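Listed next: structures, encoded as structure tokens.
Just so it is clear, none of the values below were taken in a lab; they were calculated from the coordinates. These figures come from a predicted structure and were not determined experimentally. Cβ atoms are built from the backbone, for glycine too; each structure is taken alone.
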Structure 1
Amino acid sequence: MKDLFKIKQMRNLFLFLIALNVVVFGISGFVKWNTYALSPDGKRIQQAVAVKAGDHVLGYTPSREEAEEAEKDIINEYIGDMVLTEGKTNLGIEYEKLQFGNHLQTQKGQDIAKQVLNDPTSEVIIIGTVLETEVIKKDTVMKETDELMKGETEVREEGEDGERSISSDVRIVNGKVTSKKTVKKKVTKKDKDKVVMVGTKLDNGLNEDGSYRFVHCTVEEDIENSEEYKAIQGAFDYNGPVLSRSRGTITGPSGKETYYNLNMSGCINIMSGRGFNEPYWVRSDGVKMYGYYVMCAAGLSIRPKGSIVETSNGLGIVVDTGGFASHNPRQLDIAVTW
């Protein structure tokens, strides 16, 4: 009987220990189940992350992902419109998984970023690489062509601006760039030149049917040696006798020629009133010139003022008339200084 009693005691003790173990583990499991944090939306979570700058706890988030977003928000707020390819703060932010025994109210990473921005533990320094785009202005290239008249231009190719990416190391203290050093430049889009054709063809005043038309003088100095003057006078090829002081009367390409020396200011005023407005000058041989043309008098009935005529001294322009026209309307009187 005594042995049986001992067996019963042993069995009861064993059952008690088992029961006690169940209770202990149950309580332990219950406590562990009740250890939690609350996320910003009020949900119970089993793990939280402390966001720390050194020994200073900036805040707590429900996840590592939101903790990392907090640092990104801090950087983005301080760099403004700049685009960093990489960057870090001097806060030395670290992430620590919390083992806690009490309930903890966490906050969003965005709220932690705002707290640091509003009340930083020290100067917030951002060190990173900023990527910028620089416009490469297109060049304008001028090319000569005899397809256009001198003074005329034509855009053959509009061209296009290029682009260059620039990487720079920057240091930003509380939102202000304190240093910036370019480390790399790379052309991402090549520029194209704008091509402008510039006319070189000189107007010789010769129409397709061989007749002459008046060409306005565009040369301001040394007209006699200008290419424009040579082009106008070169349109008329004459190899006959030339009127001169010693040869006061000749038969030229348009008929009888004589010369006279009078003040031409009245003629110039009249021609200016007709819209010609050419410079007056005296050629090296003493012939008076109006723009590119020899000044002469003619019979206005067949050669009105402004007519271009062939003379032994080159192409002329009718600016005057004389009594000779009544008996010889084809005669020309050349204005000279002789």
Structure 2
Amino acid sequence: MIIAFLGLLLSSTAISYVPTVESLFRHGPNPDVSVNGVSLTLVVKRILPAESSEGATPAATSEKAEDYYKIFLTKGNEGLKVAQTRYGNSSFSESSLLHKIYYPNFTSYTIKPSAEEAERGLFFALLHSLTFNNGAHLVNYLKALGVPVRLNGELINRGKVEFLASYKRYLATIARDRNARKTLVNPLHPSDSLARDRAQALMAEPMYTDTRQVGLTKNDNQVSWRVAAGSFEALVSFKERDVEKIRYLAPAGEFEVICKEYWLANGSHSFPRFLLIKTYSGDQYQVEVTAMRHYVEREEDLVKRLRNWDSILKGKDSHEPRPEFLL
């Protein structure tokens, strides 16, 4: 009975299904993340405009030397903890550690929703979406920026949810007591004609309010979902649900991230190998993700790692500027 109920629910919404903004940024193809820690190893370089065309991976030539970063994201009972480390060379060794920054409680509002901070806020919101299959962080940050998007919980059709809940209770009751079928009214098939019409109308309604912010479009001869909400735009592949591009238009300029060459970065979870980024100032960067690691992070291990970094960095003073989108 319960299986039949779920099948009915899916069939009633699939025909006219249009994903929400939050759903699109849940990185649908990835399995659930069963651990609380994810680390990304990044090679960052500034690139020439001619190298950053969307049709090809940028060439190796760059305006300056590569930078080397690791980003650590840890889910805890009180929220997300984020650390970023910078290294002097591609060894990513402790001896090459140059800088670290740590946020013990990283929320959608940790990075100020201001024109000056939005590049950083959007970049880390996108990383959160891609690593933990969670679109809520990005939606909340966009809302703080004044973009007219809403969370799934704000769009859900409460009337349909309550109706389906009543039907589920009915199925559970008659599964326990077959005689209950004689006295209980099936919410899907009431005897009253007006009630039947209402039930059919509710089942035909979508589960979420359509904000008209998501629709289908063609991108490089491929069908993609397009998000258009005020100053924010995005493209997400139709079938795989991979984020292809996000773009935010601010008074200070345009911030854009293009995700290319998705790969199974740790054997099971896909991630873009390259993130091509254009900042407000027009500077363009290639972020190459060379490794992604999933692990179980105990609190004592995190504290030990932070103290070790502090010990290594003692006496070092790095003021070299970092790209606008990094911490």
(request) Could you tell me which structure in 1, 2 was used to calculate distance in nm of label points 7 Å out along Cα→Cβ at positions 71 and 175 as 4.2? (result) 2
(request) Identify which of structures 1, 2 gives the largest calculated value of relative contact order in percent (Cα under 8 Å, 6 or more apart). (result) 2
(message) Quick check for you: by mean projected area of the Cα convex hull in nm², for residues 191-246 alone, which of 1, 2 is greatest?
(response) 1
(message) Given 2.52 as the derived value for Cα Rg over 2.2 N^0.38 Å, which of the supplied structures 1, 2 does it correspond to?
(response) 1
(request) Could you tell me which structure in 1, 2 was used to calculate Cα extents along the principal axes in Å, for residues 127-206 alone as 54, 29, 15? (result) 2
